[in-house]
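Trainee: As structure tokens, here come the structures.
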Structure 1
Amino acid sequence: MKKKKKPRTQYAALPFTIRDDQTRVLLVTSRETRRWVIPKGWPEKHVQPHELAAREAYEEAGLVGRVGQRPFASFQYEKRLKSGRTTTCVVQTYLFEVEEELDDWPEKAERERRWMSPAEAAGLVTEGDLGQILLNLENHLPH
């Protein structure tokens, strides 16, 4: 019997802004499959999870802002590895209030970014749990 591997952890930023009482979230495309996702990355030694989430928002989407210190939510998905195999990932997600959108950023040539309503974003992401997080987002933000 094959032993089930422990899920791997990733840290993600959930970029949002509130303008005129409208909540907007930002999604980016993944590099390989071009799916709509939120910026996320693997743990690194000596980097706090919320700091890593904020750095991913900068590297993947050119965003600068304020990140929550505690995870807002988490979700699981199956990540396809370069080998073709898949592994289960648990993504600890941190709220990231966007203060600035840069015109140039490290992964600009590799990704698209787009602002949209949480409901629209929920319809575009393929991870069902992330969709639920997006649909419930406005209930957890100050208005």
Structure 2
Amino acid sequence: MKKCFKCFIEKPLVEFYKHSQTADGYLNKCKTCTKQNVHEHRYGKSREYILAYDRMRAKNSEREAKNLIRSAKYKKQFAERKQAQSLLRSAVLKGDVMPMACWCCGNKAEAHHPDYSKPLDVVWLCSSHHKQAHALTKGL
């Protein structure tokens, strides 16, 4: 058990992040308080500074080079996916396929390919339901 210095609640050690530089090996702030602090910093008063910093980091030449390598590796590894996405994008731009609302909730949707060998046969899902669909099929 350990007491968080922020909320002053005693919690089990699993509620604290590991931190090699502290005496007991765990951060002195619980996970809940740590997450709240990070959220306040990123989306609070420092929002504009953080966004500018993120944009600056993204333009770093080493990061750009790594992203190009990562992107090329992904395209090679998942060529069928990229091909299906490209064909669908072209069909949407031509007007051959019309984007629709989410099949589940009616919100703005993105295309989900149940079978990448059929690039124009898609299910329209919002980002939340799209993630759920991939999570369900991940283990199969």
Structure 3
Amino acid sequence: MGKFGFREVLCAVAFCAACGGPLKYQVASSPTAPGADAQIVADINEDTKQTNLTVEVKNLPPAERVEESSQHYVAWYRKDSDAVWTRMAALAYEPDSREARMSGSVPELAFEFEITAEAEADVASPSSSVVFSQEIGD
């Protein structure tokens, strides 16, 4: 292997793979909330098969402007289009700044992610009022 042995090369490859850092997504809103933007940071941990998400949204209108009966924004994930949506959390929304935030963990390395406008914060399934949608991971 030349100047470096197999062990040194293997360690260097493992080190570089671990240094990739979190995935970052800039996501524009759907037409239901024009002008809103989300920054999603996905920190994937392959050892634990888990992804930690941090979401920050700007220029987000109040939920009732997206859907008249809505009062909350809720984040959801599912492994793929054949899976059922799982509720992650309601977003913390600041009406004065029109900003929202949430963080949470997903027991997947790649998945679909959505934020919807909802009448209740603890709903069991997402409404059709999708504000953001993003594929996370590979």
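Trainee: Taking 18.4 as the value of mean count of other Cβ atoms within 10 Å over residues 52-59 derived from one of the structures shown (1, 2, 3), identify that structure.
Mentor: The read-out comes from structure 3.
Trainee: Also, quick follow-up: I have 15.5 for mean count of other Cβ atoms within 10 Å over residues 68-75, calculated from one of the structures 1, 2, 3. Which structure is it? It would help to have the intermediate numbers written out before the result.
Mentor: Values: 1: 15.5; 2: 10.5; 3: 19.0.
Of the options listed, only 1 reproduces it.
Trainee: State the single structure among 1, 2, 3 that was used to calculate relative contact order in percent (Cα under 8 Å, 6 or more apart), giving 11.
Mentor: Only structure 2 yields this read-out.
Trainee: Still on this structure, I have one more. Where does the value -3500 come from, among 1, 2, 3, when helix-only ellipticity at 222 nm (-39500 (n - 2.57) for each DSSP H run of 4 or more, over all residues; to 500) is the thing being computed?
Mentor: 3
Trainee: Shifting gears a bit: If you rank structures 1, 2, 3 by percent of Cα pairs over 24 Å apart, which sits at the top with the largest value? Mind showing how you got there, number by number?
Mentor: On the way: 1: 27; 2: 63; 3: 36.
Checked 1, 2, 3; max of percent of Cα pairs over 24 Å apart sits with 2.
Trainee: Comparing distance in nm of label points 7 Å out along Cα→Cβ at positions 28 and 124 across 1, 2, 3, which structure shows the greatest value?
Mentor: Once distance in nm of label points 7 Å out along Cα→Cβ at positions 28 and 124 is worked out for each structure, 2 has the highest.
Trainee: So semi-axes √(5λ) of the Cα gyration tensor in Å, for residues 20-91 alone, computed for just one structure, reads 37, 18, 16; which one of 1, 2, 3 is that?
Mentor: It must be structure 2, since only it matches.
FYI, it's all coordinate maths here, none of it is from the lab. Keep in mind it's a predicted model, so treat the numbers as computed, not measured. Cβ atoms are built from the backbone, for glycine too; each structure is taken alone.
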